[in-house]
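The next part holds the structures, each set out as C-alpha cells.
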Structure I
C-alpha cells in the first residue's frame, strides 16, 4: 500500500504481461492447462490500485482490467472468444507504403525555419510509446525542447537549429523494482532505441526530417538539474525533428547475403 504509484503501475503492467498475456492464448488454443489461480495475482494488484484511489480509466490500466476479466472467465469455466483475427499479409499498395517509409527515411541534419505544430509532435511522441518495450513496463518519458537555450543542455555532434529536440528518458525505478537493471541491463538501451526509431519513422511519414543521437552522463546530469527530474529518471538519446532543408543521398547497406551468418 505504500509502494510508489509509478512502481506499482509498472509491476501491474509486467505481471499482467507475464502471468496472463503470455499464457492466455495458449490456454485458449488448448495447448496449456489453466491453474485455479490464473489471473489472481493481477487481480490482487488491481484491488490495491483501486483501494489507493488511483485512476482506472487510463488505457494501460483498462488493458490490465480487461485481461483480469478474461482470466476470470476462463478460470470459472466460461468460454472466451475475443474475436481477434490473425495477421494477414499487407496488400501490394500497403506494402509499397511500408517500403517507402522504411527505405525512404534518411537522417536529416538541416531544417527550414518553419514551425512544427504541437499536434505533429504529439503524433510523433505517441508513436514512440508504441515501440516494443520490455515486459510492457511503460518506463518511457519525454522532454520536448523548443528553445535554443534548452538545446545547449544536450551535447550534440551536429548543429542544432530550426528544430524541435525530443529527449527520450527512462524511469529506472521500474527496472530496479523488478531487478531488470541486474537481470537484463541491456533492455535499458534497447527500449530507448526502439522508441527513437518509431519517432523517426513517424516524423518521416509526416513529411518531417529527423536524426537521433545518443549522449553521455554529462548531458544526463545537466538535463536532470535543469528540469528538476527525479534522480532515477535518466535520459538515453535525443532526436531532432523539423522541416527538411536538405535531401542527402540515402546511405546504402551491404548485400544481404554478406550479413546472414547462418540460414
Structure II
C-alpha cells in the first residue's frame, strides 16, 4: 500500500486494501491541556503514531482518529481549569465509537483495534464497542481495545523511570508522554518550557465542584524534566513489537 492511513487513501485504494481483511485501527484520545510544553492533541496524536507503527508491522490500516474524549478530570488530566480542555459526555463518546465500528463493518472490515491515549476514555470506549457488536450481529467481527501505556513492561519502566514509576494517573504531561512526543513529534515540544513541578497533591477521591488547588499550576501532574527523545524511542520500539505480537495472536492466531 502507498500509505497505511485511511484518510490519506483514495476510495479505490481503500477498497482494494480491504480485500486482504486487514486490522483497522481506531486511534482515540482527547483535546486537553498537557502543560506549558506539549500540544493539546497529545492524547490522540500518540495513538495515531503508535497505530501507524503497528499497522506497518501487521499490514493494517489506521482510520482517522477520534480526537475528542471524555472530560478531563483533576486527578488524571488537570480537570476543567485550563482553556482548551474540551471534553464530551461519556454517552457521546460511546455513540461515536459505536457508529464508526458499524460503518467499518458495513464496508467489510472484520478486525478492529481501538487504540486509546486518554486515561478517562476506557469504559466509554468499551460501551461503544459492546453496543456495536450487538448491532452488527454474527458477521465474524472481532474487536480489541487497549490503552498504550498498559503495554509498558517492568523492564521498560525501569529504564524510563530509574527513580520509580509514579503511576499513569500522575504521568499526565510528564516523562512518559513528553518522551513519546519528543520521539514522534519533536517539533511540537517546547523543550525550554518542560515543567519541573512537585507531584499533584490530590486525595484519593473526587469532588464537585472540582478543586483548583489539587492541580499544579503548570498542568503537568508530576515533573517532566527527565523526559528525553531516547526514552520515547525505547517505549515506541516496545509498543511496536509487543502490540504487533498481541494483534497477531488475537486476529491471526490458530483460533482466529
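Using the calculated result 1.6 for distance in nm of label points 7 Å out along Cα→Cβ at positions 213 and 245, pick out the matching structure from I, II. Matching structure: I.
Looking across I, II, the calculation of P(r) over Cα pairs in 10 Å bins from 0, in percent, for residues 125-236 alone that yields 12, 34, 27, 20, 8, 0 traces back to II.
When mean count of other Cβ atoms within 10 Å over residues 141-148 is calculated for each of structures I, II, structure II comes out greatest.
Kindly point out which one of I, II the value 2.9 was derived from, the read-out being distance in nm of label points 7 Å out along Cα→Cβ at positions 77 and 229.
Value 2.9 for distance in nm of label points 7 Å out along Cα→Cβ at positions 77 and 229 corresponds to II out of I, II.
Assuming 1.19 is Rg/Rh (Cα atoms, Kirkwood Rh), for residues 133-188 alone as calculated from a single structure, say which of I, II it is.
Of the options listed, only II reproduces it.
When FRET efficiency 1/(1 + (r/R0)^6) of positions 61 and 157 (r between Cβ atoms, R0 = 41 Å, to 0.05) is calculated for each of I, II, the greatest value falls to II.
Structures I, II were shown, and Rg and Dmax of the Cα atoms in Å at 21.5, 62 was computed from I.
Ranked by distance in nm of label points 7 Å out along Cα→Cβ at positions 197 and 221, structures I, II are led by I, which has the greatest value.
A short reminder: the numbers here are calculations on the coordinates, not readings from a lab. Every value quoted in this text rests on a predicted model; they were computed, and no experiment measured them. Cβ atoms are built from the backbone, for glycine too; each structure is taken alone.
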